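Take a look at these structures.
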Structure 1
Amino acid sequence: MEKQMNNRLKLIHKMKTIPLLLSALALTVNGGAQNIVETSAYSWRGDTIFQGEFRAWAPSDDCILSTYSAQPGYFMPVDKEWKVKNDLSPYPRLSSSNRLHNAIYNMGLDEMINNVEPDSTLRTGKEWSGVWTRDVSYSIILSMGYLQPLASKVSLMKKVNANGRIIQDTGSGGAWPVSSDRMIWAVAAYELYKVTGDRDWLEYIYPVISNSMEDDLQTLYGTSGLVRGETSFIDWREQSYPKWMQTVDIYQSESLSTSVVHYQALRVLADIAQELGKKQEAAKYAGLADKLKEVINRELWLDDKGFYAMYRYGRNHLILNPRVETLGESLSILFGVAPQDRAERITQNNPNTPYGVAIFYPQIKDMPSYHNNALWPFVASYWALANAQVKNEVGALQAIGSVFRPAALFATNKENFNLDNGDIATELNSSNMLWSLAGNLALTYRMLFGIHFETDGLRFEPFVPKALSDTRTLTNFRYRNAVLDITVEGYGDRIQSFTVNGKASEPFIGAKAKGKLDIRIVMANQDIAPMKVTYAPNRKAPLTPISRPVEMNGESYLAWNPIEYIAGYKVIRNGEVIATTRNTSYRLETPGEYQVLGFDENGIESFASEPVQYHSILIQSLGGKATQLGSAQVSYQPTEPVSGFWGEGFVELDRQTGPVSIPLELPADGTYYLALHYANGNGPVNTENKAAIRTLLVDGQKVGTVVMPHRGQGNWYDWGLSNSIPVTLTKGNHTLTIEFRPENENMNLNTNHALVDAVRIVCP
């Protein structure tokens with residue numbers, strides 16, 4: 001039988017036609033050999049995962065065995081066996097007829113215990129020590145808040161700085177405000193409150209969240225109303241952005257996931273303020289949340305594709321990156337940003353590849369796997385929960401399979417997997433990964449048992465795909481002053497009966513419940529209305545054109561390199577497509593900001609090229625005379641003499657520098673784009689949290705925030721432009737002022753320093 005199955009899977013694997021095959025067909029009475037999930041890449045049958053010549057199975061609830069072999073030459077070995085090593089008795093025990101599910105669940109608990117450090121913090125993974133804000137926060141929301149409340153609390157407290165703000169500890173450009181998803185901390189902190197009901201904790205987190213949010217409101221919210229900064233958790237810029245984008249360009253971009261995180265943080269602030277009796281604050285933050293939700297739905301929804309765009313990017317005129325980004329799409333559903341009809345469409349239109357949904361789709365060509373061309377179990381877990389919420393049965397089941405397949409085959413909870421072959425051969429990886437195991441456990445708690453923590457109790461809404469129908473029991477589920485034994489019988493999304501100690505009840509356990517409670521949930525065994533799932537091969541987008549202005553026969557053109565296997569090009573002016581061509585040049589007649597992108601025969605688009613300004617540009621010197629560094633905030637001395645500045649010298653700005661004013665003389669009424677020409681060599685491009693931040697004023701009125709990320713350790717000769725700020729001004733004289741305000745403090749708290757020599761003004 002096994003040989004026949006392997007031969008069948010090899011046949012499927014060789015098939016050239018995709019969609020991939022997925023079946024969730026039969027009612028499970030016992031673990032047996034029922035086909036639970038099947039794709040062109042792998043199959044989950046009963047207690048065994050099959051993938052080509054490899055298989056993994058559970059001989060018992062406390063053991064997983066695998067025959068998998070990694071890609072040749074990869075540095076990281078593959079575990080062939082997992083056996084329980086820790087005492088799991090303090091935690092809820094799962095009992096079901098499917099040994100593989102039981103074993104994967106127990107492996108999650110076992111590895112979770114390994115990740116609790118002696119100082120009661122949650123370790124990120126086997127290979128990586130320490131607490132990282134986004135990792136621990138996403139893990140707490142999934143399941144760690146319940147399973148490890150003390151370690152969750154201590155870990156969150158470690159991510160508050162001396163200024164009483166949430167720490168943005170990782171991200172492109174040296175973290176905040178280039179990377180700006182730290183507010184997921186707020187969602188995790190409130191989830192912990194819902195688990196524990198600890199009023200002191202609620203009062204502790206409110207000012208931390210409020211202070212952090214107020215800084216973000218001043219620094220991150222763009223003219224569109226969306227939140228600026230990097231896509232949440234996808235923090236290797238070359239893995240998800242065009243190569244021409246510098247860190248300042250990432251700051252200026254506006255992403256789906258980070259905006260959705262901020263929406264939920266605002267909702268959390270409103271809820272906490274309401275509970276603390278701060279009615280004015282509650283109304284303020286609820287109003288801001290509603291406004292942000294409206295903007296997300298207006299600016300990022302792609303109706304022709306049936307999902308939200310990944311982000312807006314560019315310089316003066318942002319355009320949409322039409323890729324689908326799974327974490328952002330999932331959170332838009334789970335946090336209630338997407339209306340029901342859009343939520344359903346998202347689950348139906350996000351492409352499922354043979355190994356599962358990608359971090360984003362389509363992939364970037366000629367880029368190694370990590371965020372690009374990858375599947376991450378924690379993201380797949382959020383995706384599974386989102387599918388369950390909108391009752392997309394097949395989508396949820398396929399997502400569960402994409403989490404269980406690698407957990408079984410690699411006998412550990414790895415962080416990420418190559419989307420082409422399902423292997424661990426990616427740029428960086430780790431076993432015993434916190435947010436992977438947290439997602440694994442969440443599928444049992446939050447989906448199959450339907451446990452949802454609320455401020456006043458537990459709400460039960462099981463979602464059990466027909467192929468996973470069973471009688472499952474969680475024993476020793478501790479909730480405040482009660483101990484619950486929970487049994488869910490059958491399948492579907494409707495509860496037929498809910499009893500507590502044999503008495504019929506609403507599917508809710510109040511926060512004041514005490515003692516031993518025997519909860520029995522019988523599902524109605526009604527088929528869930530079928531919904532579409534989109535299956536697709538793992539496609540790659542065309543390469544990004546490199547465009548430049550050229551003069552030909554006395555006329556100005558935008559020219560670009562030809563891209564292989566291209567069907568055509570789109571020319572963009574000021575964010576709008578103005579022409580489609582197969583040529584590699586376009587005549588410039590109208591002033592504007594120009595870009596070009598390519599598209600292939602399947603309609604998949606490349607990134608747009610770096611913007612080219614076909615405008616009048618003014619350069620106004622700050623009048624600086626300094627040519628050497630003198631500030632005490634210089635972190636790294638120049639590796640060679642400072643050079644590259646415009647004019648006679650530069651002005652050195654640090655936290656103690658007073659306001660700097662520059663006179664402007666403008667030729668006409670209109671909207672101007674202002675950017676500072678600066679150097680910042682205070683740290684490497686990807687760490688140390690030393691972005692220089694300043695408030696920009698015109699005629700005494702704030703017009704925006706200027707961000708000047710560090711451009712390389714000691715690279716004081718590497719000059720670039722800050723983000724650009726649009727300002728509508730009249731013809732004549734104006735005064736531009738650069739000043740440091742409290743909300744301009746960065747994550748470093750000591751170094752907020754840059755050299756500035758001029759302001760560049762793009763004219764109307």
Structure 2
Amino acid sequence: MMRNCSKIGSTIACVVIGVSAASGRDVTGRVLSDSDSTAVIGAQCELMVDSTVIARGVTDTDGRFRLEAASKEEAHLGVRMIGYSATNVAIPAGGRNIDLGTIFLPEGVELGEVTVGATWTVDSQGRTIIYPSSSDVKASSTAISLFQKLALPGLEVNPITRSISVGTAAPMILINGVPSTMDDVYALQPKDIERVEYSQVTPARYADRGTNGLLNILLKKRDDGGQVYVWMRDCPYIGFLDGNIRMSYHQGPSQFTLSYSPSWRDVAKVDDTVERSYIGDGFKVQLSQTEHSPFMYLTNPIRFKYDYQPSARTLFSATFNADISKDDRKSTGHTDDSILGNYVNHRRSHSKSFIPSLDLFLRHDFNDKNSLEAQMVGTISSMDYRYDNSFTFTGLPEESYVMDVDNRRRSLITEMSYNHHFSSGSSLSAGFQNTLSHSKNTYLTSDYAPVLTENNNYAYVRLGHRIKSVFISLSTGVKMFWMENDLNKRHFIRNLSQAQFNWNASDRFSLGGEFSYQPSIPSLSSLTDYPQQSTPYLISNGNPDLKVSEGFIYKLMPTYNYKKFTVSAELAYYRLNNATVGETFYIGDGHFLNQTVNARHCSDLFANLTLSLKDLYGFGATAGVGVDRYESRGAGWKHTLTSVSGWINVWWSKGPFSVSYWRKFPGKTLYGQTVSRDENADALSFSYTPDKHWTLSAQWMYMFERGGVYYPSWVYSDVAPSVTKRHIKDNANMVMLSVSYSADFGSIFRSSRRSLNNTDTGSSLMKL
């Protein structure tokens with residue numbers, strides 16, 4: 001059953017589940033398909049003495065497994081996977097660790113549709129591993145609706161915005177180990193998702209990308225053939241349209257994929273009310289504003305990808321991305337000004353952007369333990385932005401404040417990463433990333449055209465090691481940033497470090513923990529020094545003297561899983577020293593400056609509890625509640641806030657029919673001197689799947705918001721206090737209709753693993 005391994009399967013991430021013991025031996029190996037030598041991912045591995053199971057686990061995305069055997073007796077290993085013939089391997093008695101090498105599974109007779117309940121477990125590294133049930137897959141028209149039913153601890157899915165979040169930020173998303181975007185997730189079909197690997201801890205490699213947690217989506221293996229997938233949802237009486245089109249074809253070592261994910265909003269019924277004051281030395285003005293503020297935006301991400309895999313050890317891919325978007329906003333309002341009297345103001349902003357990029361990637365596996373990845377991404381972006389705010393005073397000429405700027409940016413990102421797996425089960429990874437960019441802002445209302453260059457470097461190393469039932473990971477890196485514009489030069493050198501542990505106390509209970517130090521380098525736009533006046537009183541400007549923010553994260557994450565019931569919790573403390581916040585200062589002569597500055601700190605003491613019930617006679621439910629204690633402190637000010645939030649999701653499916661209800665109970669957030677609250681939202685969804693090609697759905701959103709949704713915010717500043725309330729009347733009793741169609745001819749090949757995926761989203765432009 002053993003022979004030399006010549007090919008390697010796809011994706012990275014290790015999924016090993018073992019039953020720990022005080023003494024014993026390790027049994028390791030690798031499972032490949034006998035037909036094409038690709039990795040068999042998720043194969044069930046059971047080590048048995050007589051008829052007693054002493055260790056069990058599943059193969060990782062390399063097809064590898066590692067079991068800790070409590071007994072040194074003679075045993076046998078059973079390896080099973082749907083679609084393959086089961087295989088048994090004899091294990092001799094003895095105390096030494098055993099490496100079984102490569103085990104080849106012969107493919108069995110293809111199985112028809114079977115109903116399998118969702119399989120849930122926690123691996124040795126603390127990641128939750130879940131295989132979606134066939135009923136959940138059949139009852140889901142999109143990947144987003146499927147994620148609602150998976151009930152991953154701490155993961156919230158918003159079906160209205162089609163967003164995924166862990167706490168207050170989106171997770172790092174990977175598809176087959178490749179860092180991806182939500183547009184890539186939108187293009188996935190639920191039936192193609194084999195399993196999901198999830199962690200509430202962000203790996204150190206992605207620690208500087210502003211994400212929270214990790215979501216790795218593993219797709220089913222396919223052979224030659226192609227696929228077409230189309231999904232669209234629309235509100236017949238409101239400007240609201242989302243769509244996804246994905247076409248792929250694979251033949252031999254090549255795969256071609258084309259995807260398009262447009263999103264359009266045209267919201268007409270938007271009203272803003274603002275109560276604001278500006279207070280300086282001997283100066284005070286009070287403003288009461290009412291505005292009608294409709295807006296429209298359209299995004300058009302287009303992607304064409306070519307994958308070439310001449311052997312199982314080598315992968316080359318070339319991806320062309322073209323992100324085309326535009327945004328139009330306008331408002332007409334009346335202002336009651338305690339100094340200038342009553343006046344009318346008209347505000348309009350328009351932006352359009354075109355961001356093409358070419359991504360070249362190469363991976364080579366030297367052997368089963370060593371691999372190297374290299375990536376190069378070139379981006380040329382252009383953005384045109386115009387802002388016009390005019391004021392009409394009784395008996396006086398109109399005053400207008402205009403910003404008209406063209407932004408052009410070129411960048412080149414390169415990265416190399418080396419990975420090594422030790423025979424002991426430990427792993428080592430190291431890499432280096434460099435970003436070179438050149439940005440030019442041409443202000444058409446003046447002769448000013450600043451040029452900004454950037455040299456950003458990041459070197460990192462990570463060591464992971466498992467000691468019985470405890471997995472420990474230590475990571476560190478150095479971030480080196482150089483920036484130069486027409487006026488000054490800045491450079492930052494900071495360390496990034498992370499320590500993580502996970503203890504699998506039993507098959508039911510696990511405990512994870514994290515400590516991270518994550519400095520945050522100021523954005524290019526916040527460093528841009530160019531003042532812009534937007535109102536008779538307010539001037540906005542960047543701050544080239546900003547310091548690096550220093551983030552500290554402490555987490556404890558217990559999880560208990562018993563059959564169809566799961567309870568998880570998170571206790572966390574976030575602290576950001578030198579936090580960058582917006583602050584307003586009086587500069588004299590009735591004028592005020594709004595500028596990004598460094599506050600002393602912003603912190604959040606957070607606790608949440610998530611309960612889930614899965615696959616109970618077609619029913620499932622999840623519910624979460626969280627409590628935040630915020631504190632912000634700056635120069636001469638301090639604010640605190642306690643907030644409670646929650647959400648529920650309930651669903652039922654039977655045959656081709658499915659119904660679900662989701663509701664969010666938003667809390668408040670505090671950052672700097674600003675308090676805000678998200679929308680009250682809910683959605684009742686119905687879907688019908690008459691055959692394997694079509695799914696028809698209807699969604700009733702904002703059921704209890706008959707008059708529309710409010711978005712309030714408060715600024716507790718001694719200089720510029722304000723209360724703002726946005727009212728979107730269109731977000732009330734919305735009925736969405738959606739349809740999806742999919743067709744397969746042959747099958748689709750699964751891309752080999754890839755962990756490097758860089759994109760340039762930077763901008764030196766500060767919008768008003």
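Where is volume of the Cα convex hull per residue in Å³, for residues 200-295 alone largest, in which of 1, 2?
Largest calculated value belongs to 2.
For mean projected area of the Cα convex hull in nm², for residues 392-495 alone, which of the structures 1, 2 scores highest?
2
Comparing mean count of other Cβ atoms within 10 Å over residues 464-471 across structures 1, 2, which is largest?
Going through 1, 2 one by one, mean count of other Cβ atoms within 10 Å over residues 464-471 is largest in 1.
Tell me which of 1, 2 gives 6.0 when you compute distance in nm of label points 7 Å out along Cα→Cβ at positions 416 and 688.
2
Here mean count of other Cβ atoms within 10 Å over residues 352-359 has been calculated and equals 16.9, so which of 1, 2 was it run on?
It traces back to 2.
To test your reading of the models, identify which of 1, 2 gives -500 for helix-only ellipticity at 222 nm (-39500 (n - 2.57) for each DSSP H run of 4 or more, over all residues; to 500) when calculated.
Answer for the origin of the read-out: 2.
Figure out for me which of the structures 1, 2 the number 0.05 belongs to, where FRET efficiency 1/(1 + (r/R0)^6) of positions 176 and 536 (r between Cβ atoms, R0 = 30 Å, to 0.05) was derived from the coordinates.
That value comes from structure 2.
We did not get these values from a lab; they are worked out from the coordinates using the rules stated. Remember, it's a predicted structure, so these values are computed and weren't measured experimentally. Cβ atoms are built from the backbone, for glycine too; each structure is taken alone.
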